[in-house]
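Each reported figure results from applying straightforward, stated rules to the coordinates on display, with no laboratory input. Worth saying up front: this structure is predicted, and the values here are computed from it rather than measured. Cβ atoms are built from the backbone, for glycine too; each structure is taken alone.
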Structure I
Amino acid sequence: MKIDSHQHFWKYNLQDYGWINYNMQILQRDFMPEDLLPELNKSGFDGSVAVQARQSIEETEWLLQLADHFSFIKGVVGWVDLRSPQLEQQLDNFAGHPRFIGLRHVIQDEPDDNFMLSNPFLKGIKILEKYHLVYEILIFQKHLPQTIEFVSKFPGLTFVLDHIAKPLIKEKIYTPWKERITELAKFPNVYCKVSGMVTEADWINWQKTDFHPYLDVVFNAFGTDRVMIGSDWPVCLLAGKYSDVISIVTDYICRFSENEKKAVLGENAVKVYKL
């Protein structure tokens, strides 16, 4: 299967999506499965992984309901309160759903840069191991030192780094991101999504070559067996059409072997998420 490993759905309202500011008016509407499916079909994808956009139990329930009705949604990365004393009860409520594949917390929005190293959060992550769930890491590049320490504590858990840790693509700055990504990739249980890059670039004037130095680093560090493509739709629409965003990666990997292409375009996602 070819899988878009990272996309979102929402029914827009200001309260739940306050991060969508006046510069992002294109996102101030509903984005539903019926809107995504034509884009997947045009780009040759068989399915997608829906990722939480709200930090609520209701978000996870809603995404799983969508997955029940739309077979192309192959998996859901939801949210539960990983610091809650009722965490196991929350996980038990979802564990029986075949498309509940992982969890994510919006670390990048936490005021404490060391949030992921706090004892209540670490305790919650430890519990995930027995549920065989993937944990997705959403950070800015400044959080990479903490992330390296974080993943070192859980060699038995599978991690997926979202959006290549959001380097400063617009500014064409590569260090210390490059060195820290290379260090993070030394942990064999960490995978990386080549997604969310276009919104870290110049939204209007980006060129595909702007991303090549960053893709070089990611593929050199993780190899083709731990990298997966993702659109970050509809957020990506801030900077380009779905097909244009996807082609950043598909054009880059055109020189790879057929097996390597298949891995990046879907087989790694199938493996990681057990789709």
Structure II
Amino acid sequence: MEKIAMYGNIKEELGVVMAFAKLHEELDFPKLVPSKSRGFDIDDIEYKGHRVTLEFEYTSDNFINHGHVLSMIPERNYVLVCYEDNCNIIQKVRDEYKKSNLEVIELKGYIDIKQETITDSNDSLEYIVLNYNPYVAGMLTIDNWTKTNIFGIDATFKDNKIVPGSKILFKQGNEIVAGCDVVRYEMFDKPTTDNEWKLFASLLNYPVGLYNLNEDELKESFAKGYIFYDDFTVFKDRKVKFSEKLPNKQMSHQGMIKIVKEEYDLLLGN
């Protein structure tokens, strides 16, 4: 069988599922069946003309660690699809659990791992740290931003854009306190008429109003750019000291630091 090419190392179960979706016919599974969230990944699927129960794991020992071997019943045949059989699982299940109705498919031999370097470009994702100062945010704590979907900022971005999917972390004092994913970034001209200011107020208050400012207050707090975001997460139990992780990085006068993915992962403890 000709190997399939995958770019980057497989390091988790999701990669196994992706590879299986590409290889299923060559592995004698004629039809793909949606997985489920509980129990075994696929309770019933055709394999070599028979019905079996299917489980995906990154390494074969996880089949035991996750308790699946204890759920096997004698009347059913099971197939484990993993990237690597790291514990000789067939023998282990037979010797320690007295069960012989498991087959394992190790995908490692069917995949050609290729390394591809993604270079930075105008279209690549950005990783940004923004300074959060409640004194200039209407005395709102960082938790409030989980309730809305827009954040105003006066910092300048290259070509006045942030690529959708870019990652933002918020730094308050010396701690990383929250993060979000960018949906889009928009620049707005300052409103000039009463109707324009009303429209701008509606935008700020969607879907949940944070400010409820009057027209004069809106004019005073107007920002040039607005980040629309989702997956806003407040790190309540994670205390990351920015200066300890990135001691050589300094916040610009605009309250922004551009970082790279490795530095982003470092700040998140990945």
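Among the shown structures I, II, from which was the value 1.39 of Cα Rg over 2.2 N^0.38 Å calculated?
Working: I: 0.94; II: 1.39.
Going through each structure in turn, the value belongs to II.
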query = Upon calculation of distance in nm of label points 7 Å out along Cα→Cβ at positions 25 and 49 from the atomic coordinates, which of the structures I, II produces 3.5?
reply = I
ask   = Which of the displayed structures (I, II) returns the greatest value of distance in nm of label points 7 Å out along Cα→Cβ at positions 65 and 257 on calculation?
value = I
query = So helix-only ellipticity at 222 nm (-39500 (n - 2.57) for each DSSP H run of 4 or more, over all residues; to 500), computed for just one structure, reads -5500; which one of I, II is that?
reply = II
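Can you say which of I, II returns 4.6 when distance in nm of label points 7 Å out along Cα→Cβ at positions 97 and 241 is computed? Provide the component values of the computation, followed by the final result.
Details: I: 3.3; II: 4.6.
Matching structure: II.
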key: Given 24.6 for mean count of other Cβ atoms within 10 Å over residues 73-80, calculated: source structure among I, II   = I
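If FRET efficiency 1/(1 + (r/R0)^6) of positions 57 and 225 (r between Cβ atoms, R0 = 35 Å, to 0.05) is calculated from each of I, II, which structure is the one that comes out at 0.20?
Details: I: 0.55; II: 0.20.
Computed on structure II.
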inquiry  = Taking relative contact order in percent (Cα under 8 Å, 6 or more apart) as the criterion, which structure among I, II has the greatest value?
reply    = I
